[in-house]
Structure 1
């Protein structure tokens with residue numbers, strides 16, 4: 001099993017939206033490295049930290065689970081969608097996604113400030129300066145530490 005973190009602006013799609021929907025296609029990712037993580041490495045059953053970005057406070061707010069193998073992101077082919085990519089075609093869709101399923105919402109989210117202050121999270125991609133990937137790997141130790149921090 002692998003561990004991941006996905007970022008979403010809560011006014012776009014929040015942990016509450018995922019809790020309501022139970023499962024969603026994680027579409028619209030338009031960064032090649034993030035796409036590669038979803039397409040090539042994410043597997044059904046992998047655990048995913050759900051992070052609210054561009055809000056105050058920014059925080060890890062819950063857990064999701066990878067619920068599908070990767071498949072083409074159809075939003076890239078839809079000219080009416082704001083994730084449309086004119087370079088994408090049905091034969092070469094370029095962008096991929098996975099489905100995410102809701103697992104839990106934290107009663108005590110882990111803020112970015114708290115994560116940066118915790119020496120056990122040193123090296124976590126989320127807290128590195130300039131890290132902007134919307135999908136990123138998380139070590140098992142860092143995943144477990146975030147879960148522990150929700151209990152504090």
Structure 2
């Protein structure tokens with residue numbers, strides 16, 4: 001299991017929460033149902049990158065996020081359509097539409113890939129938010145393990 005702890009927290013974290021976080025952290029670095037472990041870790045890293053993206057900031061400030069085109073400030077490890085999904089969901093989820101989702105599928109992302117991407121996004125967001133909430137830094141992402149989805 002990948003090491004994840006909160007010994008540096010300013011107070012004790014309940015054992016059941018630490019155990020639950022260990023399970024999630026361990027699972028992030030393993031192959032998923034549709035995606036391999038390396039892709040899952042790249043997704044988690046891209047989620048962390050999204051708040052730094054200038055395109056996402058401009059879209060968030062825009063009356064309509066669909067009126068601005070451009071390239072995301074990404075880490076360069078994922079296809080651009082995957083980066084669009086991650087950044088859009090991570091930075092401006094309230095303005096997602098069904099037509100945007102359909103367009104993402106038309107770019108070659110399968111509905112299964114979309115679902116697993118959202119799952120990884122939700123997991124890393126929850127863990128990072130918890131860390132910020134208790135005053136500890138984000139943890140380094142786990143190393144991906146080999147294996148097929």
Structure 3
């Protein structure tokens with residue numbers, strides 16, 4: 001059996017919870033018929049969800065290059081970082097995962113969860129030797145509309 005533990009720093013605004021079976025797009029199918037598909041509903045619940053206790057608000061100007069100036073954090077700047085460029089926002093999770101030797105964790109966008117504005121960047125982290133907070137990043141994927 002695999003042993004995994006998570007240490008949450010006192011200042012962390014990130015909560016870890018089991019994934020939910022619920023998806024907005026499934027709720028609007030006639031009579032919520034999508035929930036009758038066992039393989040889809042089971043896939044929805046694979047893994048864990050990381051969410052923030054506070055809203056994170058940012059604006060992307062639609063330019064995708066190495067400059068960090070293309071994303072402006074309006075709310076949540078105490079846990080976010082835009083220095084990587086490429087329309088990404090990195091998060092300080094404050095969560096440190098501990099595992100036995102030779103174990104890695106794979107982060108992906110939640111299964112069957114669709115968002116037009118951003119996508120979670122996939123990553124593979126060796127948690128058996130990483131002794132710092134787990135990194136997480138998203139990438140803006142929709143050009144903002146001008147109102």
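Read-outs: derived from the displayed coordinates by stated rules, not from any lab. Owing to the predicted nature of the structure, the values given are computational and were not obtained by experimental measurement.
A few comments on the model shown:
- Identity of the structure behind 46, 28, 18 (criterion: Cα extents along the principal axes in Å, for residues 81-136 alone, calculated), options 1, 2, 3: 1
- Structure responsible for 9.5, with mean projected area of the Cα convex hull in nm² calculated and labels 1, 2, 3 on offer: 2
- Source structure of the calculated read-out (relative contact order in percent (Cα under 8 Å, 6 or more apart), 31) within 1, 2, 3: 1.
- Entry that produces -1500 once helix-only ellipticity at 222 nm (-39500 (n - 2.57) for each DSSP H run of 4 or more, over all residues; to 500) is calculated, selected from 1, 2, 3: 3
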